[in-house]
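Pasting the structures here.
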Structure 1
Amino acid sequence: MRDSLSRGLRLATCAALLLGGAGSAGAQTVPDGFSLTAAVRFRLEAIDGQARTGANSSDQLAQLRTQVKASWQHDWLQAVVEVHDSRAWGANSATPLSTGEVNTLEPVQAYLRANLGAIAGPGSSASVQAGRFTLALGSSRLVANDDYRNTTNAFTGLRADVATRSGFKATAIYVLPLARLPDDGPSLRDNRPELDRESFSTVLWGAFLSRKAKGSRLLQEVSFLHLGERDWAGHPTRDRSLNTAGARLLSDPRPGAFDWGVEGIYQWGGISASTVPNAARLDVSATFVKFQAGYSFRGAWHPRLLVEFDRASGDGTGGTYGRFDPLYGSRRAELAPSGLHSALARTNILSPGARVEVTPSARVDGFVGYRALWLADSHDAFAGTGVRDASGRSGSFAGHQFDMRVRWWLVPKRLRFEADAVLLAKGSFLRDAPNATPGATTRYGSLNLTASF
């Protein structure tokens, strides 16, 4: 493991120095609408007292993510190609390594985008996009371009956007989510390259409609997504057929003012009881709600106090399947880091919390947060841990989580340092459930260095 970490550290240091030096010249732009940008991020992360089942109690990983993006723009037409190379070193057979950490030499974006102009009236805009691309829709709780995770979600298909002068925006998609490959343990630990796969075995379609009038702080949004899934060669699935409808209201933070937000999502459809062929079909009825309220203080550090409440349903003992599916959403911005930690997810969780965010300068920002953790249903596995007591006798209190992050641009727009830390004091459920992991506390930390040019 030490040799693997050492090789990763040497490679990342060389890349960061090269890109950091090249970055002093800014983005590499050439005439005729071409541009080339790149970024390299090196991460060291470690965990002790792992809360997830089936994994090392203590572990460490070195990760390297390289992104190179080429873009060409001419009048109304844009072409984009972007390649990601995501690798990890230091894993063994009990490390929870997945395609969330490793996806080697993958063209995650290759698309054409056409600007259709003001087809919805004066002051409006519209565009269509076709090919392979990343997506970040709405609050990113259902579909996100996850930046903290070492790999990202990509999709192949169509996207259309319309915006009007009165503040309406609409986005419609019909896409095939990419299955990141390879996805077996030995291949991931060896960082083997294999092109990702898209097919009509998994289809995602839907639309987001929002309105924010000029000068208004209030965003209003409604959305609908449908995910259809079936087995494909060597990869049995739960054959999900999920409809997900949501509504969101959000006011912008402003100095010396309160802000607030609420989002509600209902999910219904069908799912197989297991991945076994011809498994029984279950009706789905699941929910997610989010409430938040904040106050932004005036002052040099721009402090903001945020209180929030999240509840995502779990699967109980009734006749319907109740575990909320977060689809392709991200978790870092609100719940906790992914990677080796990944204990919290937007499923079977009930969690009030508070956070203080500060921005001392244009180069430094950070936050410190706290969450109390319960299971929404005591019969289901808690969030992303896999810890479960089907009898419900282990209770529903999962613990207390303390979370912090600091980001610092060592060289503005060229070289950024980030540190993340999590302390999870396990509650009675995470200590006493039949398959609970050893230890009373989970400690996680990561150090990140990103060079951009």
Structure 2
Amino acid sequence: MASNRRTFLENLTECIALLALSGTNNIKASEKQNLEAKLTPKVKRVVQITLVGGLSHLDSFDYKPNLDKFHGKTFQSEKPPDIFFGQIGQIRKNDWIFKQRGNSGLWISDLFPHIASIADDLTIIRSMSSESANHTPALFLENSGFSSNGFPAMGSWLSFGLGNENRNLPYFVVLPDGRGEPNGCASNWTNGFLPANHQGVVFRAGKDAIGNLNPPKLRLADEEDSARNLLNFFNTEHLKNFPADTNLAARIKSHAMAAKLQLSVPEATAISNESPEIQNLYGMNREETREFASRCILARRLLERDVRFVQLYSGGPIGGSPRSSWDAHENVMDNHSKEALKIDQPVAALVKDLKRRGMLEDTLVLFTTEFGRTPFAQSAAGTVGTGRDHNKYGFSVWMAGAGVKKGFSFGATDEIGWKAAEKIVPWHDFHATILYLMGIDHEKLTFYHNGIQRRLTNVHGEILKDILL
């Protein structure tokens, strides 16, 4: 009986929220645009691993043998480069040995030995560029296509454009680093001006995956029913005066979702139910990898349960000593060794696990970072230091899975890895391609806000057709 009452009240709450949402002309117009924007999808779900702080492409996925040749030479530039600290030391060689991997022969360094083992599944983009050399705006640009906050994240746009087929779990789930949230915190997964129900929902690996999901103490069924009935009454009356308030509608809908999450989340997050073989594959048996491994397993379990977009962060707050991100200003070898050790095995295991379950055929794995590192040391002029500064001009990311070529590289930086030189890829092109793979025309998925038909790619964006199957 209690279960039936809960179901009835959940449905009632959802109905109130849907009535509110359907009462706005803006939403109706956007729903029509969503239909016009839809294409035939090649990808059903996306998981994005986001490295916070700036991975050194020169020490990972972009082999530049000329760095050996020019090591210790003075860096030459026509104008002062836009970097963070402005300390331009001498050119320094890469800290890890590069090798050609797999049948494809992709160059990947020993920094990521496990990821190197899946080289034949990767599409590496070596010509990414950003508009900012500062972490927070660069993260915003990576996530939303804009360098200022308040714009919807890609996961929110996908939620808005495609809708949620899963009635028991959110569309867009975020798994932050256990050490803390990235610069900008929730602004990186905000819904922005889209209806509030499209914001990313934060899950934590462990017993309490969602904060404040369960009440501090259980109430009797009659008390629970009375409280929900009273809340629904107040919400219904309030909506009569504010029918277009999507934030209110989303809050109402969140109550219904929360009731479902109380049942679905414990099952979805039960990582301990995974076999010992799977736990060992991801690295749950190793202290260094356990935290990220648990989030990778959780990501796979959420994808299996039709969550459409899962984003994992590697790296917490920028700064501090020791740094808890990929922000290798002082010492690349020390910083990147520690960070790579945490994620290398779990990330490779995620791709392998998806592949053997047949899920990689309709899942896209993204491995991204907000910018790269400089080919010269961050040190006093005339010296070769051990760290590298921010580099917005050229860096690397990779994809694996549905719709993209395998064992393939795209674009290139110049001879020392300073700037993207061939087939330059701004974030707008990257986002346009992801939307296309998910079955959305990036130029047609729009939302009217403050007099402008906004979209993820602003007024830019070209699909990277050369990387597609």
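Where a number appears in this text, it was derived from the coordinates with a stated rule and is not lab data. Every value quoted in this text rests on a predicted model; they were computed, and no experiment measured them.
Couple of notes before you dig in:
- If Rg and Dmax of the Cα atoms in Å is computed and equals 23.2, 78, the structure in 1, 2: 2
- Relative contact order in percent (Cα under 8 Å, 6 or more apart) - highest-scoring structure of 1, 2: 2
- Parent structure of the calculated result 18.9, given that Kirkwood radius over Cα pairs in Å, for residues 220-419 alone is the read-out and 1, 2 the choices: 1
- Origin of the value -2000, where helix-only ellipticity at 222 nm (-39500 (n - 2.57) for each DSSP H run of 4 or more, over all residues; to 500) was derived from one of 1, 2: 1
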